[in-house]
Structure I
Amino acid sequence: MNDKPKNKASDADEVESSSAPLLQHLNELRTRLIWAILGLIAAALFCFMFAEQIYNILLHPLVNEAQVVRGDTDFRLIYTAPLEVFFAQLKLSLFGGVFLAFPLMAWQVYAFVAPGLYKNERRAFLPFLIAAPVLFVLGALFVFYLMLPLVSRFALSFQQMGGDGIAAIESQIRVSEYLSLVMALMLAFGLSFQLPVVVSLLGKADLVSSDTLKTGRKYALVGILAFAAFFTPPDIISQVMLTVPVLVLYEVSIWCVVLMERARAKEDAEREASE
């Protein structure tokens with residue numbers, strides 16, 4: 001009879017003590033989210049100040065290919081809605097803001113998770129935190145220097161000079177459509193280039209093994225082809241240009257997991273020898 005009030009009091013104390021850390025974590029999460037959002041807004045505003053210059057840089061592959069394919073030195077894009085260019089600049093600013101603010105946002109995620117990790121786990125996590133934005137930028141550069149020229153040349157190759165009873169076929173590319181193509185390609189390649197980071201993290205957590213990755217090559221190929229077909233324009237050139245580097249990155253991921261397994265086996269052997 002006398003134990004029941006004590007049990008109720010102890011249960012209430014336990015609930016109250018457990019709610020305090022939860023509120024602290026929620027406050028910490030709110031603070032990290034606020035800093036990440038503020039960083040994104042500041043980066044987007046900065047990009048908006050130079051949206052026209054950034055867009056002109058993204059146009060270089062298309063303009064250069066127009067000069068090569070048709071000798072067009074006065075290539076033009078069109079817009080069909082009154083505010084199409086303005087909204088295109090807003091989208092470009094937000095997209096560029098994500099690029100600039102990604103290190104800050106990734107650091108906020110790491111700062112929120114780091115207190116719950118051991119010291120060796122924090123050291124193991126940092127290389128992946130650095131590799132993720134580097135690989136994303138490499139994917140974007142791959143699009144700018146290799147993909148966009150090929151896609152532009154393919155698109156402009158359908159133009160046709162008129163005269164002598166032949167109708168002229170001229171490309172009239174909209175501002176927003178070209179920007180959507182560039183952002184879709186950069187996003188697809190940027191995410192695809194994260195494959196070594198994701199697979200290495202899974203290997204670090206002992207969720208996948210190198211043997212599993214080796215035997216799953218054919219399934220990985222099917223998944224990569226499906227991803228390429230969904231995220232790239234409907235032409236074989238773009239799909240092959242995405243599939244080949246991602247397959248190479250898959251092999252790199254296997255190599256990374258193999259190195260982790262060797263290091264883990266060496267640590268286990270040293271631990272057993274010391275015991």
Structure II
Amino acid sequence: MPVLGLQLMMLKEQINEKGMYEVLRQVRDLDIDAVEVSQVLMTDELIDDLVRGKADFGVETAAMSVSIAPGGNGFALETEFDRAVEACRKTGSRFLRIGMMPHLAMTSKEACEEWAASVEPYAARLAEQGITLCYHNHHVDLIQFDGERIFDIVRRVAPSLLFEVDLHWVQRGGMAPLDMLEAYSGVCKLIHVKDFRIAPLSLETYRKAEAQEIDWAEFQAEFLSLTQFAEVGQGNMNWPALLPAAEKAGAEFFLIEQDDTYGRDPIDCIRESREYLKTLGY
């Protein structure tokens with residue numbers, strides 16, 4: 001069974017306020033066994049806290065974030081390849097992950113191929129070190145160029161680069177998540193467990209439109225933006241079918257994630273997601 005973890009993007013403010021070690025204590029209290037590190041600066045102190053957190057609380061480091069070129073919070077493989085490998089050695093992490101390709105790479109088939117080709121040597125070098133590099137998708141990765149999805153271009157040009165599948169974004173991109181897991185079986189190593197709900201239309205907005213206090217375009221804009229990230233089990237995703245399918249597709253970690261909690265305390269949202277997953281046997 002895959003290890004159940006948390007995408008720490010949800011607690012980045014807490015990490016910045018009180019440090020990684022104390023956040024890992026909270027993660028353990030939530031009955032979560034692993035974390036994925038994202039959107040925080042990868043200082044030596046933070047890496048040491050991950051090591052201490054594993055020793056003291058048993059919280060495993062599932063994956064850490066990287067980019068190819070410098071500029072983000074994660075390791076930049078162009079300049080910090082050895083440091084990223086050493087961090088994996090110290091923490092026990094077997095996975096590194098790229099959160100998104102550069103926006104330019106999404107503009108054409110040729111641009112996507114060029115980016116994927118630049119990633120492949122790093123993915124292959126990491127594999128030689130026993131570390132798997134994964135690519136995390138968004139809905140834009142369902143863009144098609146000449147009938148070929150970005151997903152397919154990446155697999156063709158960078159075969160050493162495996163996938164971190166965000167099932168919410170697959171759904172939002174217009175592909176059935178079960179179809180995606182079947183199509184890319186064997187390369188789906190990390191799974192973002194994130195639900196997808198449609199929020200109610202605001203009665204206030206409806207009344208304003210009815211009274212012609214706002215124009216149709218403004219009303220339509222809100223109507224088309226009712227999609228939300230949701231606590232696991234509080235949306236429309238078919239988790240009883242999706243999680244076994246993800247496991248069959250090769251998943252080693254299930255990582256709870258919710259990009260926006262809409263004013264709620266993220267700890268409460270994480271707890272709700274965790275409790276729901278227990279009802280499914282995880």
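Tabulated results
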quantity: When mean count of other Cβ atoms within 10 Å over residues 144-151 is computed for each of I, II, the largest belongs to; calculated: I
quantity: Mean count of other Cβ atoms within 10 Å over residues 160-167 - structure with the largest value, from I, II; calculated: II
quantity: Origin of the derived value 6, 19, 24, 21, 14, 8, 4, 2, 1, 0, 0 (P(r) over Cα pairs in 10 Å bins from 0, in percent; candidates I, II); calculated: I
quantity: Answer label among I, II for the case where helix-only ellipticity at 222 nm (-39500 (n - 2.57) for each DSSP H run of 4 or more, over all residues; to 500), calculated from the coordinates, equals -13500; calculated: II
quantity: Top of I, II by distance in nm of label points 7 Å out along Cα→Cβ at positions 184 and 232, largest first; calculated: II
quantity: Comparison of I, II - label where FRET efficiency 1/(1 + (r/R0)^6) of positions 96 and 168 (r between Cβ atoms, R0 = 35 Å, to 0.05) is highest; calculated: II
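Each reported figure results from applying straightforward, stated rules to the coordinates on display, with no laboratory input. Because the structure is a prediction, the values reported are computed rather than measured. Cβ atoms are built from the backbone, for glycine too; each structure is taken alone.
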